[in-house]
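Take a look at the structures below.
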Structure P
């Protein structure tokens, strides 16, 4: 019998017979580790403890203390949930159950209509199977045999058959736990007893393979963790997220609403539009100081422009089309081709570059109705979009400047924890390897200049060039991908844009696509949820509310309000004939940063009583003193 040498993380080597399982090797390390192990990484590949070893390699054992363990736990818990569902609801057909961020789901085709009322019974059955500590056994079958097995009426699983018929592998793997088996690549925990910290969360409809022409399935979302403490923390975060849901809070604060008659389109109310306008003006001032020229392009554009740019070939399913006078048009889905058309007006020299064009461009995309979600995913939205036309040699400088701008902006909104990903060349791409080398090196160099650490996102660049993606971490620890800058060697060239180089030759400029917010709609949703609607004073559409105690101080209240408005503060008077206690509670509920209370004493003294949200009464001030306080808070982006 040949010997396999297994190298451990501490560089020590243990020997096992060829054909021994990973668990056999782990037992040699120690019985305690063997008891707590759930899987392993051998020669860089995750695998079950039951897999056999036939070649020398490096072994790392995974327990619940390893960050990789949570995905294996979730993958295995998806099978546990499917096992419980099929036992409780006979006739249910299985499809897929992948892990997703912070959890997993499983799609079922079932005669039973699932609802959250079913969750306690499903979870109870899952706990029964976990307590039974059923061994999870992996096996392999020839693909043809597996297809025949699932075509057999006794084991009918048509969705599994459809998937396997498209695969090219000669064999497929199964995982069996008690009477339940499922097609899966794994890895999985060694037994169901390793699973215990889970929670079913919601149920939704989902088309098979995302195709609206295919059957509608029922998707049960759930989560699982390696410890009870981690699960409870996550569930607490979810409850907090429900309270902060921008759809709920936006309605309470009278910011916006949406209607079935205009799906995916936003009806902005006065307060919400003031917030929207504040963000636009904020970005406008930032860009103006950095040499950007703000432009405006049409929302209805001839289709042929988007054919030339390649968007019709790649994004037709997401585009709205219309016709007039026998000509075809598109409702603009993105701004870049229109910005190229502006760049093309007049002759450009290398001395003119870089040219930075910005636009609050209104775009429309035909998102599926089922994908629309409040302000997070809409059909009509505005991008804080800009395109920089430059030479290859200017890429690093322009990207570095953008990264610094982005850090500055995010910090002023309270986001300092930023994850940066550099997505490099995909297999299918345009342009020379030399150009890609320069572009990728420029992005890396720019991150260094801006003191931004990044992680590689291998092969996920656009077909026309690499990109940086910026993800924010909010107050609940959730991640939101917002900003991006993309290096494009393709679009300007396809649309005939060019500049005259120093030697008189003509070249297509490099085009940098960049955005900080992404879309204003989505960024506003993120802000609402991050702050729970308690927006800092500098961006709050209701900065001050003046509260007259009675009709006797109404005129004085109006005078104070006029002075506040003249000074540029967003102020209003609550003229309702209600008691002052009610007005204060309403101001708190509507999250107004400052309340000014004016009774007869204040009217006689010419002063005000100031109250700050969450802090309470601050005492008596002159109006000028109060406005100095407001000025400092707004200028420092405090609150």
Structure Q
């Protein structure tokens, strides 16, 4: 295509000399400037004539990302006249810029595809430079830009920086941080009616906890609201989601994700909710085999390590967030569906909380009417509270250089007060208490900066109450592994007491007349298969009897599968469920019937069948 084919060489030369050039905000070498020119209707290359290469675009800024890689921020109008912007790394300028041209084409920029036009396009981009700079970040949340701390969302940057900040994330579309209504609308319709409803206050407070993770130096993690269907869990989850966003079609529910997502899908979603709240509904829809790994992944904040097309390790996606989940079943029950057990690290990162039913309906006549009205309001009020909270925090950070330190002190004091009645609480319990306390602090701060309108103490009371409920349901402030050792051995003996333990009948004892008789034992039927050991009937002087179990090492390892074997055996011995010999060993020398010589066995007392977490701690529910 040519600008003019009819005026002859002189006309072409005159057109070139008199053409109105729209200079890009760039520094182009003189040699390149003679061959390339951007006019109002597009990029041209100069030969004897002007040859059109592509539709016009503009270089808005030269960018640099967190890994110090450079790029260009380009803007153009698509085929419908809409203005578009995108950052392209300079590594995409190599060769004929195939990937870059494909992305621009998908974005509605029209271009010629012949070889010389492709070369012209690549040459133009490679010679452009501009003094305007922009900073590219790969995730939402807090970023330090020079001396300024800013909070980045897909649709806005909160805080004052000296240069433009651009979110360039692969998953930016997953975080729908749109807004509807005003903050005052949200306060009256959502925050106000949460007061008096423990789970709703707690859920909304969770939404404000995300931005505090970085400021207080805490790791991410989440909570799972567990309860019966139709109790209001999903509506409460949407109330929490309304703090950050939603969609025009679905209201605050548009910010909620589904547990149907795969591990890989959740990685991108989690990164898009960094320093904020991730809401996930209906745990029952996920696969029990993957839920444990998912709990670790969301809490640890690190995606799987992957390779690029050249076999080199890609930069890992990371995040730090609070997630809030709902479901009729909990983590342990879901894992059990896949015949898996919950590990201590999973329990700490994925804290199950019993859902508290709606307690206050405010101006409505019933719980169903309250939930229906709230759902209508959540369709129209969302996305204003989160940014307002961050702006309030930034104001405090600017006014008080030690504000983060003061937040940590408040958090530490709260945790210490909660655990004061549980001296010696395991680190796992302390970690969970800290996350509950962080949620309490976030809810209190949201009231202090004028976002929720809640009276002082409302958020802390809700979090403290749910923490006490969690600890009571857990049954102990001891380590989860210690509890599991008792629970697993009790379950093993209880399940296999008859089928896998051979009855020990060799021993003799004198009767009241002095005759030697075989020990008596309850009459049972059935053969022993896959023997785990022996069981011996012990009869006390008062006539009461009980079984004592003798497990082989292999059987004990099977019973304690998934635990640290030595540590678990020590816990059982310390609790008195395993007999120690005179030398303090956890096994005893015994010669079971049918065995030619003594062998070392674990002697398990029948107390294991009635054992519970009270063997470890009796103050959990205090």
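Bear in mind these aren't lab numbers, they're just calculated from the coordinates by the rules spelled out. Here the structure is a predicted model, which means the values were calculated and not measured. Cβ atoms are built from the backbone, for glycine too; each structure is taken alone.
Per-structure values
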| quantity | calculated |
| --- | --- |
| Parent structure of the calculated result 84, given that volume of the Cα convex hull per residue in Å³, for residues 57-120 alone is the read-out and P, Q the choices | Q |
| Comparison of P, Q by distance in nm of label points 7 Å out along Cα→Cβ at positions 73 and 145 - largest value held by | P |
| Top of P, Q by mean count of other Cβ atoms within 10 Å over residues 105-112, largest first | P |
